[in-house]
Structure P
Amino acid sequence: MARVKIGRYVPGNSPIHRLDPRTKLVGGFVIILAILIDDSWQVMTLGTLLMIVAISLSQIGWPSVLRSLKWLWLVFFLSFAVQVIATEGRPLLCLGPLTLTWEGVYRGVVTFLRLLIIYLNSTLLTMTTSPMRMAGGLEALFAPLRHVGLPVSQFAMMTSISLRFVPTILEEGEMIIRAQKSRGAPFHSTNKLLRIKTGLAVLVPLIIGALQRATDLAAAMESRCYSGGSSFNRAKELRFQRIDGQAALFILFFCVLPLTLFWGR
């Protein structure tokens, strides 16, 4: 498989691709809510297994997913380290003025798994749902808010486009950094002022490029007479299928199992 840019839609016919976007949005929200409310090891284990199964079924490829994590391992490690050091409890190891505790290790693992599950959940959603289906799913879920005056169609399309801009901006940022490095830009200089100047040399063209892309997209949508109102018709209406019911039961099982097996002890 060709290298996949993180967050970019990958066409396919896997079970995850065929799910209704409303099922994926609600299911992903429920999973994230469950791991944020309950920090038991059972829920964390089930959540991790669920992500492994979902990514395997999506046929995106584990190499692509693991490559996307290369810039986030530092964030995960720092989150783990802060919990290990800052949490009080039974001493595990003393390193000078720092005391590592069993409770800190547990909290660190929980924090690491929470961040990992949230990231994989969001990535799986954007890589298996096309922009138009994503907008349609958001519009359908937020439809009741029309009664309070919220422009649901515009909000859904804006959210979908914002999600799609993330991988594009990251890709353009990588290209600018490579171009600056080829010109000898001192990214690793010990001079802080020089590093700030080098960072601005990346940030300024990145912002200009993003604004230019947004302008081009707005012009393209306007030339096609897109208004995003309630009269906007879709070529393919969203319909729940049997696979959506199966996925809903699977997610319900994930949420109910910890309650029935562990909370009743």
Structure Q
Amino acid sequence: MRDVAGRTAGRRGPLAGSDLAIFDKDGTLIDFHLMWSDWVRALADGLTAAHGERLDDVVFPMMGVDPDTGRVYPHGALAATPMARLRSALSTALRAHGIKPGAVAEIVAAAWHSPDPVELARPITDLRALFEGLRASGTRIAIATSDDREPTERTLAHFGVSDLVEAVACADDGRPVKPSPDAVHWICRTLGVPEARVAVIGDAPADLRMGRAAGAGLVVGVLTGVGDRAALAGLADLVVPSIAELAPDA
């Protein structure tokens, strides 16, 4: 990791040298495991009900989730794959398991659902206080997520921060997804901020690779989601326990 101590001259906090902070959503702003681990279990139960036998040995490995603990592996599909691609990958895995294509389409359609972006969204910290503090110190706010736009906007509205976020890049916007740098480049063009003045913050290796590929001036890993320190340290300039550590007065 590079030394970032010199970035704070004249401003406060780890993001003092960044004019724009681009945050991931799940696992960074909100509790990843509360929303997604339970979703995988519910999906597996739904597939069982539709098919008549347990398919856990297909679903959990394909998603990259430990069936016993619910832990999401940092490099697994669930860590950073958009919903449409997850559904396609699940169908492929079920066909490879020996289920006929017609039956796969039926049972996936019966079981597939999206997690509630409000009821299951628990913030890592007081998001409005964090965002207001960053903006007051000169750091603008954007979001780049592997989730779709509708649930993302509902989550941001639920936490009362929509007015503080100047750009949101989502998985169903039509751009290449993480770890492609396209979302970062689009946000930077939209807001007129050079990549070298941007911080990218996320919990998964894909988030940090996106920031690196985009040429972000600062790449920050957080330990509140799928990635542990071992998975993130080699990709990040800085690894912090949570986004709460990024507040100007932290």
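A short reminder: the numbers here are calculations on the coordinates, not readings from a lab. Since we're looking at a predicted model, the values are computed, not measured. Cβ atoms are built from the backbone, for glycine too; each structure is taken alone.
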If FRET efficiency 1/(1 + (r/R0)^6) of positions 64 and 144 (r between Cβ atoms, R0 = 25 Å, to 0.05) is calculated from each of P, Q, which structure is the one that comes out at 0.75?
Q
Taking -12000 as the value of helix-only ellipticity at 222 nm (-39500 (n - 2.57) for each DSSP H run of 4 or more, over all residues; to 500) derived from one of the structures shown (P, Q), identify that structure.
Q
Can you spot which of P, Q the value 2.0 was calculated from, given it is distance in nm of label points 7 Å out along Cα→Cβ at positions 24 and 56?
P
For distance in nm of label points 7 Å out along Cα→Cβ at positions 120 and 184, which of P, Q scores largest?
P
Just checking, which of P, Q has the largest value of distance in nm of label points 7 Å out along Cα→Cβ at positions 112 and 176?
P
Looking at structures P, Q, which one was P(r) over Cα pairs in 10 Å bins from 0, in percent calculated from, given that it came out as 6, 21, 28, 25, 15, 5, 0?
P
If you rank structures P, Q by percent of Cα pairs over 14 Å apart, for residues 160-239 alone, which sits at the top with the largest value?
P
